[in-house]
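Asker: Pasting the structures in now, so scroll down.
Since every read-out is calculated from the coordinates, none of them should be taken as a lab result. Computed from a predicted model, the values in this text were never measured in an experiment. Cβ atoms are built from the backbone, for glycine too; each structure is taken alone.
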Structure 1
Amino acid sequence: MALESPPLRADAQRNLERILESAWVVFADRGLDASVSDVAERAGVGTATIFRRFPTKDDLVAAILERELERIRDHAVAAAESDDPAAALTEFITWAVATFIDDRCLCEAAGGELFARPRIEELFSELTVAVEQLLSRTQAAQAIRNDIVASDIGFLVNAIGHAGMALESTAPGAWRRYVGLILDGLRPEGATPLAHDPPTARQLHESNAKALRPGGSRF
């Protein structure tokens, strides 16, 4: 049975919050190539201070990914409880793609080895459940085709997020065009049978992990 960590002193808690906020800004802007030294400089602490709390760079990145996934999960839960599930689904997909594009770290890390960590897997499962609930309510309202599942939404958000991030410096906001196309394609009017079963969560994870290996492609 895991023991709970003792609560931090007020000054130590402030230090931790400053480190995590600085890490989020640095990694969101520079991606996984950013260094712990970059974070320490922004936070105004020494690298030793960070490594005392986070023994490796991966531990620090995992901590900010947990925070970001908590935020996405909470957004999905709120959408699933909306009085207008169709509007909530549209807003959630648009918001999720924008979040990927604004957070280079999340975009680059999605599906990689860090997503196999227990807490991140738990948060991803909770997010999936919330998206399933949102889809179920939207389908009950006959506002989305009945053969769409949560992994389809994850695939589409991931695909537009990666492509949109690459385009953002030369064609800012172009990703919104493709979100619009996808939203139109999700509607039940004129839907035809899909040619393949949806990928499982495990298949999506393995494909992303392969793409992130040296020599792999993100697209």
Structure 2
Amino acid sequence: MTDDDISQLVIGVFGGTGPQGRGLAWRFAVAGLQVLVGSRDAERGARVAAEVDAILPTAVAHPVRGGTNAQVATDADLVIVAVPWEGHEATLTALREQLAGKIVVDCVNPIGFDKQGGFALDVPEGSAAQQAAALLPESRVVAAFHHVSAVLLDDPTVSTLDCDCLVLGDDREATDLVQALAERIPGMRGVYAGRLRNAHQIEALTANLISINRRYKAHAGIRVTDI
């Protein structure tokens, strides 16, 4: 995977109006990539794209553009899905045709909350990423970016993110590309973590990180040792 391969990508972000999606959009735009922000509402997508664009360094090569999820799915080479779990199935079902043949990076964590805190939800397909693969049989689905703090991603004063991005998938070329994409964010390392069938425990681990963050008033991430 060459640097030129990454540099030529057009990155779309579904859920770019939330902190995780908006933060990823900003980080990749700062890294010099072409970024599109998608929303169910075209005006909202355009507004958030303009907000992200307004805080980019002046030397950034490409302005951030916004539109509907359908427009972004059509124009992007690779799409990051950062929508709330409640809208995951409906969003992807509606965009099956536009996403055919493209890499779809799912970073959705099916997490519920009650008085005891966060907990992993049961997903009939096994995980959000596996649900995405079932809904998008002609796409190349990869699971990644689950354990990156949305607060830190969305804070332009934080220059370096001290964490690993665990990347899972069944398509080696696609996982290699997503690993390289993750490493466009300073401080982050892309680490291959297995087949898509193992995505459940990766998504579920987010509930543990939520508990850590609440107890220690932190923005915890994951680091893998000895590699």
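Asker: Given a value of -11000 for helix-only ellipticity at 222 nm (-39500 (n - 2.57) for each DSSP H run of 4 or more, over all residues; to 500), calculated from one of 1, 2, which structure does it belong to? Each step should come with its number before you reach the end.
Answerer: On the way: 1: -22000; 2: -11000.
Corresponding structure: 2.
Asker: I have 3.9 for distance in nm of label points 7 Å out along Cα→Cβ at positions 17 and 89, calculated from one of the structures 1, 2. Which structure is it? Mind dumping the intermediate values first?
Answerer: Numbers: 1: 3.9; 2: 2.3.
Matching structure: 1.
Asker: Which structure, out of 1, 2, was volume of the Cα convex hull per residue in Å³ derived from, given a value of 155?
Answerer: On the way: 1: 155; 2: 120.
Value 155 for volume of the Cα convex hull per residue in Å³ corresponds to 1 out of 1, 2.
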